[in-house]
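Pasting the structures in now, so scroll down.
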Structure I
């Protein structure tokens, strides 16, 4: 197993730029997670079909699995990401109404939102407030990349 460590320069590589956390909402959440000295977090890439917890399988949305899942108790977090295809979100969950394949950046942003919710906003790390935070964080990445926004976690919002 290979381990990689991530760090962020406080004010850019030269020390005279804006703080990473001030760049956008997604960067603010990521900076908080990375700089939290009370907790540790891991990202693991797992084969499609890997079971996480009691009922979740990581894999393609198209095969009724989830491309990412997070376990985030109070002192640590592990984000699991599939090594296989991610699949497409259905059109009723996207602002343009068209099904669209997810990207690794969107999935990772979503799961980091789960960690943020669990550690800082009273979310469970799997459901409830964490779903809203996860979609918000994913949408920050979608906005930056000019992609359609996600309207809900598992279902579109009621009008």
Structure II
């Protein structure tokens, strides 16, 4: 048996699955807890064990694989912002969250912070400005400061775009 086969077998154990989930979370949104704390939290958790056993019984079907979801998708992985569900449930919830994210109003500002335009969504900002969605999204997530000579930010619920900064 080679190292790759051993790794695949380990990932189908409770410990292996938890290690894999932890590292995926850490790479995506960062975590403020250790692997040991994560394993301690879930290794003997009733729901985790029910999901794990159903996944094993299914012959390791991906849709039934236990998964960790962020309750509030806008916040990072924190102990009080996580819940267990199947991979398929998490995928469906993620699709809904992406649609919600795209429907948030977006504010366009000049490089001095002056209001330029308010868009109904990222999609609307893309079609009107001609900038690529990835560039606008990078501004909205804080990965970029500006696109072209403009800054983009999500509008607040009760925001006056002329005053907000």
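With respect to distance in nm of label points 7 Å out along Cα→Cβ at positions 52 and 100, the largest value across structures I, II is given by II.
Given a value of 16, 45, 30, 7, 2 for P(r) over Cα pairs in 10 Å bins from 0, in percent, for residues 20-107 alone, point me to the structure among I, II it was derived from. The read-out was computed on structure II.
Ranked by relative contact order in percent (Cα under 8 Å, 6 or more apart), structures I, II are topped by I, which has the highest value.
Given -14000 as the derived value for helix-only ellipticity at 222 nm (-39500 (n - 2.57) for each DSSP H run of 4 or more, over all residues; to 500), which of the supplied structures I, II does it correspond to? Only structure II yields this read-out. Computing volume of the Cα convex hull per residue in Å³ across structures I, II gives 154 for structure II.
Quick note: the coordinates plus some simple rules give every number you see, no bench work behind them. Remember, predicted model here, so these are calculated numbers, not experimental data. Cβ atoms are built from the backbone, for glycine too; each structure is taken alone.
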